[in-house]
1. Name the one structure among 1, 2, 3 that helix-only ellipticity at 222 nm (-39500 (n - 2.57) for each DSSP H run of 4 or more, over all residues; to 500) of -20000 was derived from.
2. Given that Cα Rg over 2.2 N^0.38 Å, derived from a single structure, equals 0.94, which label among 1, 2, 3 identifies that structure?
3. Quick check: 14.0 is what I get for mean count of other Cβ atoms within 10 Å over residues 238-245, calculated from one of 1, 2, 3. Which structure matches?
4. For distance in nm of label points 7 Å out along Cα→Cβ at positions 198 and 302, which structure out of 1, 2, 3 has the highest calculated value?
5. Suppose you compute mean count of other Cβ atoms within 10 Å over residues 14-21 for every structure in 1, 2, 3: which one lands on 19.1?
6. If you rank structures 1, 2, 3 by percent of Cα pairs over 33 Å apart, for residues 78-333 alone, which sits at the top with the largest value?
Structure 1
Amino acid sequence: MPAEKTLRSLWQLAGCAPEYLQHVRYSGSSAQLPSVHQVGAVASASIAAQALMAAQIWQARSGRLQQVEVEQRHALALFRSERYLRIDGQPPADPWSPIAGYYQCSDGRWIQLHTNFPHHRDGVLRVLRCDYTRAAVAQAIDGWQAQELENRLADAGMCAAMIRTPQEWQAHPQAAAIAALPLFEIEKIGEAPPQPLPPLSSGRPLCGVRVLDLSRVIAAPVAARTLAQHGAEVLALGAAHLPNIPALVIDTGRGKRSAQLDLRSSQQREQMRTLVRGADVFLQAYRPGALARHGFSAEECCALRPGLIHVSLSAYSHRGPWAARRGFDSLVQSATGVAYEEGVAAGLDSPGKLPCQALDHATGYLAAFAAMVALQRRAIEGGSWRVRVSLAQTGHWLQSMARRGWQDDAAELSAAEIAASLQATPSAYGQISAVAPAETMSDTAPYFALAPARPGQHAAVWQTGENTGPATYY
């Protein structure tokens, strides 16, 4: 099965003990969603990797082995978790801007706009000098060449990508920078004594682990949600002035508390330093260098808290000419040739897309997996650790796999399959129905102890242990 081979490669890349792989099995149908890319294998393997790592941490803390099972169709539903969210039985408001999507330029090339945040929408309209209607945007774009418009929008800090073929992307300097990187990096960046996880206070692998989650939209919030489902205390930290997408806050906010700090304030930066001193994992998804301007680079955070696991997630990676470029899953698909290939395979006259936000979700699970690997290394050999992942590195991994026939062993998820993957939770938003974790674990079933919170609902403090430094068990 492709998932088995894919998991084996992930496990080997992380330097994990190969004997643990015998404790994973895959069940149910092997059918994936219609796509020429190995989306099913990526979904099953990335979810299995983090679950197996949680099981390994559980054994280190409890002495007990357990079995992990992943059902691929459920994994695919989880890779579409935002699509199946319901609030009191109703879908949330559509977050997509009316002008987001694909447009054809004067040279016949396609470009994609991503305008779901108001400041991105307004910035695009300023560049195009047109009204906020799809017809007006299409007419304005018809006066641009695609490459010229992509460059102009990037220079303005906006979110767009020209549709490239895979061959065009491979010739791009950013593709060369990404090709020189591993899928994920786990790097020791500071000294600290070994810090074993505390004696178990509950039957959950990550109980006692504190995670500071500075992220929005899908990929990094999925990583923090994954750590929460294994028992970590996760504090999602945003700011009132930063836009977000309510449906995604709900879907990825399960298992987390939510607080707000404004890092433009010196007083609130000091509150952040206090939180960092008490954290085990610091997870952020701002562009490379953005938090460093406020004094929270990986090195500065690890100086505040020796032994910290610092996880950074970006769009196009931390290297190359596009390192600081804004991006989202669909834009990375467009820039790297994925959208081109999917459109050709589906017989479209326009670009296509993967059947789910696979780059987002896979990168989130890989980030959670790598963070747990780093936690285990810290327990044994000490040190502060940096984990780095990006949507483009995940895309490069996906594109390195053999292509499939678009409909080979593929089928859309049925209503029955979707219903079987859902769980209901009362929350401050109403009755939430959302996709449950896809893995089954024989000893420590993953679950969310907290319903999704409203942004800023909680104080910016840790619940467990002292708030002024590492917990007393270190």
Structure 2
Amino acid sequence: MGGFFGVASKEDCIFDLFFGTDYHSHLGTRRGGMAVYGKKGFDRAIHNIENSPFRTKFDKDMRQMKGYLGIGCISDYEPQPLIIRSHHGTYAITTVGKINNTEEITEMIYKNGNTHFLEMSGGDINPTELVASVINQKENLIDGIRYAQELIDGSMTLMLMTPKGIYAARDRLGRTPVIIGKKEDAYCITFESYAYLNLGYEDYKELGPGEIVVVTPEEVRTLSAPGKDMKICTFLWVYYGYPSSSYEGVNVEQMRYNCGEKMAKRDHASPDIVAGIPDSGTAHAVGYANESGIPFSRPFVKYTPTWPRSFMPTIQNKRNLIAKMKLIPIHQLIKDKSLLLIDDSIVRGTQLRETTEFLYQSGAKEVHIRPACPPLIYGCKYLNFSRSTSDMDLITRRMISRLEGTEDVPDEVLSEYADPNSEKYAVMVEEIRKELNFTSLQYNRLDDLLDSVGIDPCRLCTYCWNGKE
């Protein structure tokens, strides 16, 4: 995943850029970057933030960099922003998205005269560099950005900064958000809507799918009108979005309350307490507790002051160890209790199984698990939510493979496993329950999840749950 923040100001923008970018730190763990343009031209800094937070790594840069235009990013993969010199002049660019047809685009660009790409440490081409190369195939930046949106299979949202202003483009189907804030003598561009509130900005507009604008200190001008079709990622509300964010007018925290409420209405368990797996499961649990009347409690807490995020480092056994060490049980709230826990989702299942085991070891009588979304059956092909290379990393697909006797399960059979009213679905859920040693397991339903968001379901992407694009 990743996040970004941009500023176009009549005054020095670095303070707003620094803190606005930092407010996106929950969206990535690998790289952070800032680029500015001012009287001395372009300046840029990129740092590894795997073991130190963005503010610590960039504090010195913030004190030295100056400019009235700036873009910053948090990235879970590639170093960015990049500074590109081309026939368009010099510009800085940062992106959020996923490119599924990298090889085809690379070969096309080679044939058109591009001589080389720089390889990253893993041997891959930097996706942001590839996007810049696509843009450079056209005679002007607007046509180039449109071309990139059309050519890329997956999704691509970007900011591109020239000496005259910042171009912002939301991906063609609006899978990720782009929001504009305004204050006196400045505009900002952000992924997360709350990132500018404490910096003095007010809501100005949210870009529509495929919309392209140019932002200067004086104005926001639309260069390409938004499209009619949208498929914003529903998982943003379930997990990735910060509680104070809103997308398409729907607040993340409120949506999670709605989600928990609907889950409670369908449940027949009678636990002593309801708890959320910190942090994204907590709001779902509050909604469940409010509706059911079962007390909300925190039988374990997450120690965050010094531990890195649980999905880093990338070596799986270390990720699991860190996740386990971060969660500290409160034995007085666990011993001899029946617990109902709500997590945002079950992906591999490893961490949740270990959480359940230490609850049993701490004296829990029962552990009921309620994921806040349906079973994840398809790996996301539109956003870099995970670096997983196979759907078989998903516990659901491993169970389906075991039940069907093959990994090559046709889509029509997978659709049965995605149907909460089917026998195959019930068998799969029971097998997952036994595998992970839960007292009971009941997933949220897709129809209830979509109702919790409250916008037209045809404008929401649900591919990871039902395979529908």
Structure 3
Amino acid sequence: MSLLNIGTTALLTTQNALATVSHNISNVNTDGYSRQRTEQSALLPPNFQGGYFIGSGVTVSSIERVYDTFLAEQVRTYTSQEAQFDTFYQFASQIDEVLGSTALGLDSGLTSFFAAAQEVTNDPTSIPARQVLLAEAGLLANRFNTLDGQLQKFDDQINSQISASVNDINTLSRGIAELNRAIVEAQGASNSPANDLLDKRDNLINQLSGYLSVDIVPAGNGAVNVFVGTGQALVIGNAQIDLQTISDGGSPPRLTIGYDANQIDISAQLTGGTIGGMFQVRTDIVDVSRTALDGLALSIVTAVNNIHNNALNPAGAIDLNGNAGGDLFDPAAVTAATINVLITDPRLIAASSGTNPGVGNNENILALADLQTNSTTVIVSAIPLVTQSFSDAIGVLIADVATRTHQADIGRQTQQGLRVQAESRFDSVSGVNLDEEAANLIRLQQAYQAASQIITTSNTIFNALMNAI
């Protein structure tokens, strides 16, 4: 090969390397971009000249992405875990604020109810005091109703976010499948990596990991397969399977996630990301809080009615009209959503016990007021039953939600730190360093100038030969 051809290969190769560096600098702020590197190799075959070989120049063997698969997987993992903790924290902190609120919380409502009962003990014949007690009983029931309604609103928000997240997941998985097709076609035609398309696909996979944990399995032809849950495929090559939202048939209905045309419920298998966080807050906060509120409502109704109802109270219960006392709260199918007060006439409050009944007897209302601090059976779940005061039961509920919220906050901060650290390590490998690229520009510029000198020298030699003829 002539000296001119060798110089030409050097110029072209250096020009390609300069183009790659320029591409890196241009994309320094492009999200998900991995820097690229030009790989050069000696041009084969060399020329054999008697007892030795003379080189034929240089060529670009490939343009590679500088990419660390292990670090990329760490970034996806920590992104998914942080999103789950963050979603859980956002919902749990709101529920914690509602349960502990002075305006809506049960603790202040229960205190006001028993304070009103105490006022009736001071003057059992006072109609205004009795009226206040009925009002506070109604407000206490209303607080239960309101809290249950607030939990239902959180449930509705979770349903809405699950629906939106599933749509986003399907959009991202379709994009991954389309990029799989484009990458296979591009790499098949050129037999070299389609670096920019690979970056776009990895960026979509990173976004997908914010919604749920994903497993990535290379297909061997440049495509990747994406799996979720316990091996359910979202993307196989250039084919994609949609997730769907389905109703669990409950009342009110909740959305779960169905897989493929058979709509198999895979919600229990999905973890990580916003999806995992929403299912976790539904199970660990909303359901637990609702169960505790229902149990507490039933416990209060049962304990109060057992004292206020003459048929249930061993000591008897007599109202201001001298008649046997009845239920203060409606005992039918009691939940936080349905608890309500039966009595509307303040004279029907049974303040007197059956022992020496009379308008001045306050023994029954004293027993009712003592429920505030006395231990009684509180239904915090079906099994086991717990003996504690109502105030303690409320405190346990609020403390449980607050503890879970705090743990989620710590968890999200920890995962955020791990994600930032993993991203920093990944960027140190794959990110564009402008100082390094500037140095490469100077080095390649000098190489280009040197290659130009080869051509100039070749031309000078050629002209000298022509002039000698």
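1. Working: 1: -11000; 2: -9000; 3: -20000.
The value was obtained from structure 3.
2. Values: 1: 0.94; 2: 1.00; 3: 1.65.
Computing Cα Rg over 2.2 N^0.38 Å on every structure in 1, 2, 3 gives 0.94 only for 1.
3. Working: 1: 14.0; 2: 20.8; 3: 17.4.
Checking each candidate, the match is 1.
4. Numbers: 1: 2.5; 2: 1.8; 3: 6.5.
By distance in nm of label points 7 Å out along Cα→Cβ at positions 198 and 302, the leading structure of 1, 2, 3 is 3.
5. 3
6. Values: 1: 28; 2: 35; 3: 45.
For this comparison of percent of Cα pairs over 33 Å apart, for residues 78-333 alone, the top structure is 3.
No value in this document is a laboratory result; all are computed from the given coordinates. All figures in this text were calculated on a predicted structure; none of them were measured in a lab. Cβ atoms are built from the backbone, for glycine too; each structure is taken alone.
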